[in-house]
Structure I
Amino acid sequence: MRVFVTGATGWVGSAVVEELIAAGHEVSGLARSAKSAEKLAAMGASVVRGAIEDLEVLRSAATAADAIIHTAFNHDWSRFAENCAADKAAIEVLGDAIEETDKPLVVTSGVALLAPGRLATEEDAAPPVTESFPRASEAVVGDLRKRGVRACAVRLAPSVHGVGDHGFVPRLAGIAREKGVSAFVGDGHNRWPAVHRCDAAHLFRLALDRPEAGPFHAVAEEGVALKNIAEAIGRQFNLPVESVAASEAQKQFGWFAPFVSLDAPTSSEGTREATGWEPKERGLLADLADPAYFSG
């Protein structure tokens, strides 16, 4: 099968490309820069030059492919609304390109805001699109499905980990090193779901076969306590581990404070039953015990 992947050289997307090629698929990937194009070609994929804002490039690549996986998203939080608008437009064009075909489209979403404070499941709806939360990936998927497009979302855990990670946990570690203390909020019992990037990539591939059964949860561990994550960071950098009061979280973590306080336990039982997905990689705390994890 010929699969077009956006975000093909990103943290998740590059793992998806490698997973697809290893399974015998032909892959074309979107590459914004010459450096990304070189990286993609070295993985054995063909290169489609452009960005997710290049809508006609996306349309052409989707038309030429048998399936599409959309992992691209600009995580510049200072331009979140603009980036959400670009993501929405890209998904709409990809869906338009394959309407009236049986080609699957798999897009990327998240589990963090599904049901804070209780165990979220695949039955929980994505947060509504609002001015404060303008990400519309699942809303677009819903519209496309009403038109008969075989679209679905893979919802990623807040921590998609692995050696080379540059996401939530390394950000937390960076704050700890800057402040001289590895901190958590309150009792630290709030939980982050987690998945290894290779396990997540495997789920994206499986989702191509049964998009009708989505959304799918890329969650290997339902919830890892923030206190345990802070302790792991403290061990790696020989830092004291301390609790901070909720009233002091903003001072300690800045704009990242709401994420550090987030309690978002999430199940993937429905996903496993629907796809046969079984995570095989090591868990988050085992990853954090590896000195190589923070060497990037």
Structure II
Amino acid sequence: MRGRIVRGIAGFYYVQAGSRIYECKAKGIFRKDKKKPLPGDYVKIDILDEGTRTANISTILPRTNELIRPAVANVDQALVIMAAASPAPNLNLLDRFLVTMEKQKVHCCICFNKQDLVEEEEKVRLLESYRNTGYRVLFTSARQGDGLEELRQVLADKTTTVAGPSGVGKSSLINRLQTGISMETGEISVKIERGKHTTRHSELIYVSEGTYIVDTPGFSSIELYGMEKEELQEFFPEFVLWEPKCRFAGCAHIKEPDCGVKTALEQGEISRSRYENYCQLYEELKDRRKYRTLRQ
């Protein structure tokens, strides 16, 4: 039987097959091959007991992609949720997430929740910050239900990893999106809350036929692992148009004269907050490499 892993905790994998959830263990061959099943994996399972809904995972089917942070497979896009207010949006944290997704070649959408707490001019400011980036920006209110239909359209027929810091209303939004669920989820809810299964992990949540969201733990910081300062500019999409106008090949867009990116910044074509965050991340990566060199 074919299914999809919706959650993995402490060596147990919960696989959705049709409208049922099976508690599964993975065969030892995966450990031998150093291939760990991930939420989002399509798998083949061998039923052990239909009554208790237990099975073994026999095959992990080929992945279209595999994310490291969050650890999930076969996603189509990422949705990062920030609050428009309460707490105030941390655009540096947002840009860090966008950079990590760009590096992993996952398309991103941005959602500012709690739009009912801000005036129109603040929404305009946030929109301007991400103009020309290619990211779709949504405004929602989980409390009032605003923007949910547009959000459903963005999520439709896709597997979307949803992330954001604590307190932005991520869980409230996800709860509002879950309507008319036909899966038998009661048993998994009981199983995953017992004993050692209380650790917070990534989880696939069924929204509608063909539509899943991957709920991930809230984050308060993001480190840019496995990245060098020279490649950082590749992950700011709005820089691409202006880089050919730079005087020097390999321009870092920091102190160099006749820089196309800095010209675009002065012309208002690139957001100042985005550029300042780029500079901060560049210096962070530069200092990290210097530290690595000193330790060697």
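Just so you know, all these numbers are worked out from the coordinates, no wet-lab data involved. None of these values were measured; they are calculated from a predicted model. Cβ atoms are built from the backbone, for glycine too; each structure is taken alone.
When Cα Rg over 2.2 N^0.38 Å is calculated for each of the structures I, II, which structure yields the highest value? Show your work: numbers first, answer last.
Details: I: 0.99; II: 1.12.
For this comparison of Cα Rg over 2.2 N^0.38 Å, the top structure is II.
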For distance in nm of label points 7 Å out along Cα→Cβ at positions 38 and 86 computed as 2.3, the structure of I, II it came from: I
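From I, II, which structure was helix-only ellipticity at 222 nm (-39500 (n - 2.57) for each DSSP H run of 4 or more, over all residues; to 500) = -11000 calculated on?
On the way: I: -11000; II: -8000.
This figure was derived from I.
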